[in-house]
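Structures are listed in the sections that come next.
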Structure P
Amino acid sequence: MSISLKQMRYALAVEQHKHFGRAALSSFVTQPALSQQITLLEDQLGFAIFERMGKSVIPTPQGKPFLDEVKTIVGQSKALEERFTKKQHQMPMRLSMALIPTIAPYLLPSLLPGLSSKFAPVQFSVSEQTTEQLVDAVKKGDCDFGILATDPGDDRLFSLPLFADPFVLAVAPKTSLTSPIDLAVLDREHMLLLSDGHCLRDQTMDACQLGNDLKHKTFAATSLSTIVELVANEQGMTLLPAISLKREAIGGRVKTLSLKQPGAGRTVSMIWRKSSPLQDLFNQIAAVTTNVGKQLLAEDAGLLIK
């Protein structure tokens, strides 16, 4: 049987009070219970820690160096306990987060400073992953939480909606189209989409009811920035999430129009494992992310042609 912290604490109480009864009282146990633990401890060590002198006790020559070591161990244990029983967001820790490519470049520049300010002891490591990769990483524990725009559809994961991100139509600056635009009247052959594997491709088709006629388009870009460059050079049109406008529509290189279709857009959400012990911390991170996202959307609204 190994020596327990409880036994060590009892021994220090006896040394401090020089009396088993007062030591038991200070330790909130009965005297017989404390005496039994001290006796067991001495049996394990093979020597007497205390010299019993009637009602008083003093450390033995072998007991003194043992108690000195015990003081160090108990002190370290107390320091460790105090350090890691603080509120979770105050603990020094490293959290890994992942975002999908159509959110990361627009949200991260404002989000990371906000998180670092709010959760100073936490170090955030960031990666950019596709939706499929992100969900898999969170499930496996390779990532602590993720920010995406698709329901993961897994009962092992908790998904918390953060903010709505509406779609807008991006067209060449000289186009005569005006807001709100009805997607049903557009020439769909000129609609530019992201390549397969990007959830935004499917979301724009579903939310805007673009139908199956666009699913097999021969051209598909791997980034929104590539598509916007083509739109700016009058090579087509595309649907952009509103959160991207501050970066993608800067300088008026494209004209952005609101959509006539109500509710066309996506919902940005944060996911984490239901089994994680950091539920409260994740909810606080989600609240910060929601505020940052809504502020960015408010700023981007000024870039939208009414």
Structure Q
Amino acid sequence: MIRPTLALALASLSLPLAAQTPAATPIDFIDAFRALSGEHKGVRKGHAKGVCAEGEFVASELAHQRFAGPLFSGQAIPAQLRFSMAGGNPHVPDNTRSPRGLAAQFQLPDGSLHHIATLTTPVFGAKDPDSFLGLLRAQRPGPEGKPDAERVAAYRAAHPDTRPQAEWLASNPPPWSYATATYHGLHTFYLETRQGEKRKVRWHLQPQDREKGLSTAEMAEAPADFLAQRLAERLRQGPVRFDWIMVFGEAEDSDDDPSRPWPAARPVLKIGTLSIRQSGGEACTPINFDPNVMSAGFSAGNDPILRMRSPVYAVSFGQRLSGQ
């Protein structure tokens, strides 16, 4: 007879590896960010380097007619924003081949808030929290201060969902300015029409200044801190504007995997214009830009990465406020 304890041990050996691996937790991500970027007390654990900005959003007349939420009132809705570099290093050079971010908090006419958090890549780095955490751990620097390229390549080979974002970054130059990049919402949301229908949507912010990337020479020669300066210089000429483009999905389009793009032919609608009027200051510093903070008319898809953002952001926010 096999003793119960031995039977349990043998049974565990037959389980898939994923079943034996604890699910990713918010603290796991905070620890992984620290391992990647080092200890930087009192700053954001992700997107540590950035610059505040202020502006407003005005919905288009067509969006006002079609959608019920207060974001589409047609009034000028004040926005506190933050442009940023990816990662937890507040001193990362601005010419790094990595995503840039744009986050915003909108103060709606009814007093409620709406948040967005975006990246300049059209897809996220993994399909779910466990896969993303594994990627972060694979990228952990070794004794020489650099990740093991073979270890990272092996992880990406075993987890194909981690390849699309990396391939996009490798084939597209970093933005010349925060004002010359397209910013993608990445996740799938549902947007309520005035008839009560819920439409599956993704969206992006398209620069009216048009997209422009760094040349190969500029990538090699650009100073470490040019992005905030270029944004301020551009704003002295007038507002920086982005067209907010809503993309409407079909039934077969994923609402739970931000690493998978939708087909390019999906219908789109310009739902309004986001205008940036000034940058600098600290107005954005106390804001926790959680994209799960949504106004009436919006609801989240089934994306586990989106769901994980709230607890991870909350831990990061609490540690930042307490100087950790």
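Tell me which structure, out of P, Q, gives 39 once percent of Cα pairs over 21 Å apart, for residues 145-272 alone is calculated.
Numbers: P: 39; Q: 58.
Source structure: P.
Ranked by FRET efficiency 1/(1 + (r/R0)^6) of positions 105 and 185 (r between Cβ atoms, R0 = 30 Å, to 0.05), which of P, Q sits at the highest value? Write out the running numbers ahead of the final one.
Values: P: 0.45; Q: 1.00.
For this comparison of FRET efficiency 1/(1 + (r/R0)^6) of positions 105 and 185 (r between Cβ atoms, R0 = 30 Å, to 0.05), the top structure is Q.
For the read-out mean projected area of the Cα convex hull in nm², a value of 20.6 was computed from one structure; give its label from P, Q. Provide the component values of the computation, followed by the final result.
Working: P: 21.8; Q: 20.6.
Only structure Q yields this read-out.
Of the structures P, Q, report the one carrying the highest value of relative contact order in percent (Cα under 8 Å, 6 or more apart). Before the final figure, lay out the partial values.
Numbers: P: 20; Q: 24.
Largest one: structure Q.
Which structure, out of P, Q, was helix-only ellipticity at 222 nm (-39500 (n - 2.57) for each DSSP H run of 4 or more, over all residues; to 500) derived from, given a value of -13000? Spell out each step's value before the answer.
On the way: P: -13000; Q: -8500.
Going through each structure in turn, the value belongs to P.
Every number in this text was worked out from the coordinates using simple rules, so none of it is lab data. Because the structure is predicted, anything quoted here is derived from the model rather than measured. Cβ atoms are built from the backbone, for glycine too; each structure is taken alone.
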